[in-house]
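Multiple structures follow.
Since every read-out is calculated from the coordinates, none of them should be taken as a lab result. Note that the coordinates shown come from a computational prediction; the quantities given were computed from them, not determined experimentally. Cβ atoms are built from the backbone, for glycine too; each structure is taken alone.
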Structure P
Amino acid sequence: MQRSAMRELAFKLIYEIEIQKESEEGQFDIFVENNEITNNQVIEYLKDIRDGISKNSEEINSLITNNLKENWSLNRISKINLSLIKLAIYEMVYKSLPYKVAINEVVELAKKYADESAPVFINGILASVVKEKNLNGETNEA
């Protein structure tokens, strides 16, 4: 399975967790079964994404909040957009996926699953996160 297809499954899993807010382990098993996922590499990737976002949720949420425009809060972001943003931040910050790849992948998923304003919104937040975390390799000298 291609990495893009795995990432799409990861987005769907994160979205389900955002919506359900139930036991992530039980949800994970149901998700794997319902999507007929049998490839161990895919299962391990999905577990890593789920566990990584859960373990680092405080920092991930803080990064999102710090990069929202005024008058915006986490609970104002659609669950689809929030799931995509969390996925990209986790992969950029904790898995060292090149930020251009992470952002491009979630923007493409936003075009497929979210409303028409989502790609620009998501791209803006993630570009700010890249600058804040200095993921572009440049220094923050003024």
Structure Q
Amino acid sequence: MYSGRCLCGGVAFEIEGELEPIQVCHCSQCRKAQGSAFATNIPVSTAAYKLLKGAELLSSFESSPGKQRVFCKVCGSPLSSKRTDLPDLLRVRAGTIEGELATRSVTHFHYASKANWLVINDDVAKFPGAYVPPDKA
């Protein structure tokens, strides 16, 4: 079981089970939404995610057709995103989860769009655009 919250603590949630690997996204939308060089996302099934408090503090923004970005309207913390074509999946922002995580980054998406001032020297897989599984290519 993992717990998380926004910066002001008004929104709190739990995730049941083990976490999937972290996906790092460098697309321009994620950079703007995070106010940083990238977003760190953990895919979580909606069945494993439980909102404990703060439903009234949640706001969302449709950043592109079918993609909602959810944040706390008090402190502005980005919390998750959801796509209409993947209704059973949330992409929870890794930085909102409390404590040590047993998972690590496994991919950099939209690496061709990364901020030019960011130097990355890791051995994590890098994809120029969105990752497309071989069976979907």
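Quick one: helix-only ellipticity at 222 nm (-39500 (n - 2.57) for each DSSP H run of 4 or more, over all residues; to 500) came out at -21500 when computed from one of P, Q, so which one is it? Going label by label, the one that fits is P. Looking across P, Q, the calculation of relative contact order in percent (Cα under 8 Å, 6 or more apart) that yields 27 traces back to Q. Could you figure out which one of P, Q the value 1.26 for Cα Rg over 2.2 N^0.38 Å, for residues 47-118 alone was computed from? Value 1.26 for Cα Rg over 2.2 N^0.38 Å, for residues 47-118 alone corresponds to Q out of P, Q. Taking FRET efficiency 1/(1 + (r/R0)^6) of positions 31 and 63 (r between Cβ atoms, R0 = 30 Å, to 0.05) as the criterion, the top structure among P, Q is Q, with the largest value.
Given structures P, Q, which gives the highest value for mean count of other Cβ atoms within 10 Å over residues 7-14? That would be structure P.
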